[in-house]
1. For mean projected area of the Cα convex hull in nm², the calculated result is 7.6, so let me know which of 1, 2 that is.
2. Relative contact order in percent (Cα under 8 Å, 6 or more apart) computed as 34: which structure among 1, 2?
3. When mean count of other Cβ atoms within 10 Å over residues 59-66 is computed for each of 1, 2, which one produces 15.1?
4. If helix-only ellipticity at 222 nm (-39500 (n - 2.57) for each DSSP H run of 4 or more, over all residues; to 500) computes to -12500, which of 1, 2 did it come from?
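Quick note: the coordinates plus some simple rules give every number you see, no bench work behind them. Small disclaimer: the values here were computed from a predicted structure and weren't measured. Cβ atoms are built from the backbone, for glycine too; each structure is taken alone.
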Structure 1
């Protein structure tokens, strides 16, 4: 079993990432721009996350969830997708990500699309 690690979609609220890291600096976040994928289509982002075992965090409820469900329907792997409302309160999302990291294994989220906060 492995500790959850997160991939942050290009438009994901940076205040959430900052808030999580203030609470728990050991949590690993990889940003799409850090790996040169900020302009890649959702399907490629999800494939990268699956290959790397990264749980993807996104606000792109419409297209990202469609791509995730298409991957699952095609029998392709999905490391896990966490969706948060763009304009929602960030405190509960921060709490949820810290809880996911501290109380679960990355493998528990395979094949799941989860809406935050929990």
Structure 2
């Protein structure tokens, strides 16, 4: 079994990831900036078989965050680096921890092969 772990900055929620321009959905400026900043931090060869991904959220402040709204951007960054396709994820979990005392917020991603 292979396990990979990485810590990334607080991602934009799925609600902030896209903007509609002339009927086309494009990545928002915030999402493009996040992708540019963190994409290079993820390395590795993609796994070919089924995987389990755990997303541990350390929010920047005390707020009612919906855990599932923060999966999309990090999982898109992992694609082609840790796995080839979303359909390989057989187990996806989100865990919300207490707020980050530095008030920046971050996430920890853990991928395990099954």
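1. 2
2. Computed on structure 1.
3. 1
4. This value belongs to structure 1.
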